[in-house]
Structure P
Amino acid sequence: MTAQPWPQAVFFDLDGTLADTADDLAAPIHTMRAEQGLAPLSDHDLRPFASTGARGLIGRGLGLKPGDDAYETVRLDFMQRYEAGMLTRTRLFDGMPEVLSRLDSAGIRWGVISNKTERLVQPIVAGLGLAGRSVCAIGGDTTPHAKPHPAPLLHGAQLAGVNAANCVYIGDDLRDIEAGRAAGMRTVAAAYGYCGADHPPERWGADHLIRAPRELIEWLSLKNGQGV
């Protein structure tokens, strides 16, 4: 009997996993700091916080946290600025186009599951030229719960028409791995991503860790365009 190919679907986090979005996420913070007369920060300073979205970037760049009096006003300002330029420098990570092509050739469905709001995820996926190939572009508000809850990942598996146990989820944040485990998927930590500074990806308990997107090709046995 021929073994069923594994996995049947692969899902990617967006920021720091599928695409390098850090420069566009940092841009509003640079502008807002300049307008407030604050000393500039480098992209390197802000990059580790890109996967935490507005909350992390505003905390690092402007010293505000949720619950502070000015936080919500600043967050809305940040989001408006980001949305206006979110495809300026955003691009797929080196090697990711080849990974996606190998998945396509192997007949393995793939999609995007992010904690960004869906109204941002979908135009970014489209702007990267992937809308016609990805089986989903799920945001943090697509289901009632965002990651680390498994709901978005289970929804992705449903859209792909596969069992979650036959899926892989790849992310650059601890909550990605937690969500993948909770959904019953195999998990891959993207150590090339933003990852933050507090919890090294080696300690997340993922099934596998990669330091470059192309390492997925070998791990998923896609060298000859065939799934395992």
Structure Q
Amino acid sequence: MNKQQFLLLVLVFCSSSLLAQNDTLPKFSAKKKNGEITISWISVFKNASQINIQRSKDSTRNFSTIHSLPNPNVKSYTFTDKTAKNDSGFYRIFILLEGSNYFFTVSKRLFIDTSKTQIVEPVIVTVKTVDKPKVKEPEEKPAPPPPKPVWVPSVYIFTGDDGNAVIKLPDAGSKKYSIRFTKEDGSFLFLIPEVKESYLTLDKVNFMKSGWYFFELLEEGKLKEKNKFLITRDN
């Protein structure tokens, strides 16, 4: 075995070891080690439109999105959570496939890894290089189009784990909220003139079919948020 072949085997072994440390979606790892919280996984999805990392402070409900992947079809991914205030959080992954199919992974509590990191001395291989003839540089390709805007689910009106629409307005008792719902084509669906409860569930039967539905949330007559949520039917 010559030196070039030996170096290639070392690189392949290191790459395989790194991939083996991650779980494959819908499984994922959420751990804190050496003071750093990381969320990581290996993805087998080739038609994902969006993947979001969500976090809940102290329970398996009330999740909010903390990160959206720039490229949802990347095979291996690791995210460092620098905004968590404690070690008692829960995490889950939201995956939107092409079309209207989506699902959430099972929520997972943060794992605290107290093991010490073992430092492995790198293998240094000296390879003699041979000058290659100059190759004409290819012409510059046009810049790729800008990425599509990333959709971030609302924290006020969203789809619950049971597939129904959820309205969550903690200060509904002291403020006047109204909500206008429309179909994906912009046509009017229905209006809630005043929300008096902090937590409401709208059964999916109120929405005629599966698909995206848009809303305008007004607080004291002023627009607070415009967003959308997805309704799917049971198989």
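What follows is calculated from the coordinates using simple rules that are stated; it is not laboratory data. Treat the numbers as computed from the prediction; the structure is a model and nothing was measured. Cβ atoms are built from the backbone, for glycine too; each structure is taken alone.
When Kirkwood radius over Cα pairs in Å, for residues 38-173 alone is compared over structures P, Q, which one is greatest? Could the numbers behind the result be given before it?
Numbers: P: 16.7; Q: 19.1.
Checked P, Q; max of Kirkwood radius over Cα pairs in Å, for residues 38-173 alone sits with Q.
Kindly point out which one of P, Q the value 17.6, 69 was derived from, the read-out being Rg and Dmax of the Cα atoms in Å. Show your work: numbers first, answer last.
Numbers: P: 17.6, 69; Q: 24.0, 77.
So the calculation was done on P.
Which structure, out of P, Q, was helix-only ellipticity at 222 nm (-39500 (n - 2.57) for each DSSP H run of 4 or more, over all residues; to 500) calculated from, if the result is -11000? Kindly include the intermediate steps, with their values, before the conclusion.
On the way: P: -11000; Q: -2500.
The read-out comes from structure P.
Computing relative contact order in percent (Cα under 8 Å, 6 or more apart) for each of P, Q, which one ends up highest? Kindly include the intermediate steps, with their values, before the conclusion.
Numbers: P: 25; Q: 14.
Looking at the calculated values, the largest one is P.
Supply the structure label, taken from P, Q, corresponding to distance in nm of label points 7 Å out along Cα→Cβ at positions 70 and 190 with the calculated value 3.3.
Numbers: P: 3.3; Q: 4.3.
Structure of origin is P.
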